[in-house]
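Coordinate-derived values only; no laboratory data. Given the structure is predicted, the values throughout are model-derived calculations rather than measurements. Cβ atoms are built from the backbone, for glycine too; each structure is taken alone.
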Structure I
């Protein structure tokens, strides 16, 4: 291979590497901006946390969070229901209660239309076991991607105790697509941690 051919090949590899770097930067920037957009302008809801099994408390530098809205009674599911078992997602309509906390009003395996005075939150994928999950009195357990909150090292113990005593609330911003982002963690009604936009 001539010296000129080697230079051309080197320039080609350099151009490919630069293009890949730009693509990675653009994808990362889009992910960060998507999260920041929800935190900046999403609908705000306040959720009360629920106690967590003491065997699954603090792992690493984050606190496990559980919510009453994660338990979906089969009786409030509207619309078509999948006949076969498999991975599913749901949309869950939340409405604000008289105490200021948001609770589940209805859920669907399909799309829920916007409605004044409510917010629709999208679940993460969960394992659906078929018709047995929808029997009378059955409750489906779902997650929303809001189940962990990172805290400074060594500060989780007090939050865990307060959470299990029902003294921790979470402020969530919900985007138009139903994705939620934790905006603030409160303890005893006072802001403890607030997520920065970037």
Structure II
């Protein structure tokens, strides 16, 4: 069985307005959680070279995730093959990865409120550099809900948050690599609507 993650993102300026629209559409909120993510790499940095991700995440549980490009791509959506398992102990899992000669390469944080409509998941994300709406599910549902929420399809973002940060880091000449709220305290208005064309 192929485990595919199909999604798009939109940059948003007014998260409360989007939250209200979601509730009007009948979306059920699963609550808001704070995430800490660690991206791991090997000695050769071969994962990022092949556009793959090995990630350990802590929010209300601990999850180990591997993502890689699928056999077939679709330029309209961000699609990855995703394998994910829940693990009981965050620190021990990190020790296992390091024993296998993977090292922590990058930390990134976010606040995420998750909504569900039928078989579609909508995540209202507060990243240290801005707010985003992530819609994951069947392709036709993603497109339909994007319109229902008032997003313009040609403004969808197909990059992951790490790639978005790399573009911002170069553009703003940021002196750090970890995407944490502490690191961004000196850059409170880092991303604006006029910058969105850089990520499309």
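General observations
- Winner on mean count of other Cβ atoms within 10 Å over residues 7-14 once structures I, II are ranked, highest first: II
- FRET efficiency 1/(1 + (r/R0)^6) of positions 15 and 47 (r between Cβ atoms, R0 = 25 Å, to 0.05) - structure with the largest value, from I, II: II
- With helix-only ellipticity at 222 nm (-39500 (n - 2.57) for each DSSP H run of 4 or more, over all residues; to 500) derived as -8500, matching label from I, II: I
- Origin of the derived value 17.8 (Kirkwood radius over Cα pairs in Å; candidates I, II): II
- Comparing distance in nm of label points 7 Å out along Cα→Cβ at positions 111 and 159 across structures I, II, the highest value is found for I.
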